Structure P
Amino acid sequence: MGLILNLETATTNCSVCLAKDGNLIAIRENNTPNYSHAEQLHVFIQECLHEAKCSPNDLDAIAVSKGPGSYTGLRIGVSAAKGLCFALDVPLISIATLESMASQLNLKERGYIIPVLDARRMEVYSAVFDSHLNEIRETQAEIIEEYSFHEYLKNNKVHFLGSGADKIRSTLGHVNADFDIQCVPSSREMARLSHGKFKSRDFEDVAYFEPYYLKDFMVTKKK
């Protein structure tokens, strides 16, 4: 038995869900370009617990989306998750953001799923999964060029998901490419993944865990 609180703050979508044995029982999320995580995250946590008629002490674990993604968003989510783990003395589970995104697509045929998050300029964060959601290329930060992902597009349908898909669509004109730019990471898909890690006791060290930023934080000055 496992009652897990899942937190997703890696992008503009502030998403919280409560799941028991991998089954969703409550969810709250709001996708706004203004990054409402600091204001809404703890409110959503309270609302999910209230809907499920649970208290924080009923939780068996906290799961958090570990990145890559927004530096500030990841810090907020991970800080909240670690604080809850310390206070409740429950384990911390981390879920790869791009794996969670890939889980939104259920392929019926052979092909590849490539979740892509927008980074700076023509750069994206991406990973490659097969139709069974096995990761066949690890997460990378890469600059999109004319022949990006050519080895996957050559003989297979490739589904690009996420905010970075628009950059790829404007650069690649391949007939095998399919795009969903509306896809955002959600705690909904984290429920099954976190339950799997809970059963196998795949936990993080709460004291030392850090988000997977992939790139250094960049500060830009206003003009």
Structure Q
Amino acid sequence: MRWLLVVLFVVVTFPFLCLVLLLNPRKQDNLYLACKVYRAINWIFGVRVEVGGFDAIAPDRSYIYVANHQSNHDAFVVAQALRPGTVIVGKQSLRWLPLAGQLYWLTGSLFIDRSNPRASITSLRRIATRVADSKTSLWIFPEGTRNTGQGVLPFKTGAFRIAKEMGIGIIPVTISPAVRRIRHNALGCTDVSIVAHRPIEADLVASMDAKQLASYTREVVNNGLPIV
């Protein structure tokens, strides 16, 4: 029944949302608008998301948000917390997913080819230029893949190289491992948390190399576990 409600909800809302996104003059807010619509999927699946720390982040500054990644449902958890003027950086293969790929494109989200490290860095540099020009923030899952085990996988350094080149800070974000307990085909509710930690400001970003920064940020995210 829940899956049926989700399918009906997407079928009804998707055409209207696409039209709104195409006509929206503030393209950097398209992802925020989409998140406001599709966070309703949490309610349908009985997922109660507690959001912490995001209200303390300066609204007029660009950051790179980096978070752990454990489940496809992470996207809907992020939808509860994502701030205006933020776009997601995802892997190239997402571009070709039915509906989701088109929505990614319409929301201004960005794609990188993680199968080729050199091409990935080139893509991130182009992204950095675009973000700097539009004062947009980025959301990246630096593990590079979903982690279904314990703790947090090592972070790839691309996002941290770009933070250093752009001269902006990083927001470590911890998503609760409870997302792995969500049962989309069963009744009942699941409590999940997403927490933004204190920003790693630009001066501290500049003081470390990319590998050190990736390791330091991963430790902050990992130390946020376990949370509900």
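Tabulated data
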{"read-out": "For 3.3 (distance in nm of label points 7 Å out along Cα→Cβ at positions 17 and 161, calculated) the corresponding structure among P, Q", "value": "Q"}
{"read-out": "Percent of Cα pairs over 17 Å apart, for residues 89-144 alone - highest-scoring structure of P, Q", "value": "P"}
{"read-out": "Comparison of P, Q - label where FRET efficiency 1/(1 + (r/R0)^6) of positions 57 and 105 (r between Cβ atoms, R0 = 30 Å, to 0.05) is highest", "value": "Q"}
{"read-out": "Relative contact order in percent (Cα under 8 Å, 6 or more apart) derived as 23 - corresponding label from P, Q", "value": "P"}
{"read-out": "Given -13000 for helix-only ellipticity at 222 nm (-39500 (n - 2.57) for each DSSP H run of 4 or more, over all residues; to 500), calculated: source structure among P, Q", "value": "Q"}
{"read-out": "Ranking P, Q by FRET efficiency 1/(1 + (r/R0)^6) of positions 33 and 201 (r between Cβ atoms, R0 = 35 Å, to 0.05), the structure that comes out highest", "value": "Q"}
{"read-out": "Mean count of other Cβ atoms within 10 Å over residues 169-176 - structure with the largest value, from P, Q", "value": "Q"}
{"read-out": "Per volume of the Cα convex hull per residue in Å³, the highest-valued of structures P, Q", "value": "P"}
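Every number in this text was worked out from the coordinates using simple rules, so none of it is lab data. These numbers were taken from a predicted model, which means no experiment stands behind them. Cβ atoms are built from the backbone, for glycine too; each structure is taken alone.
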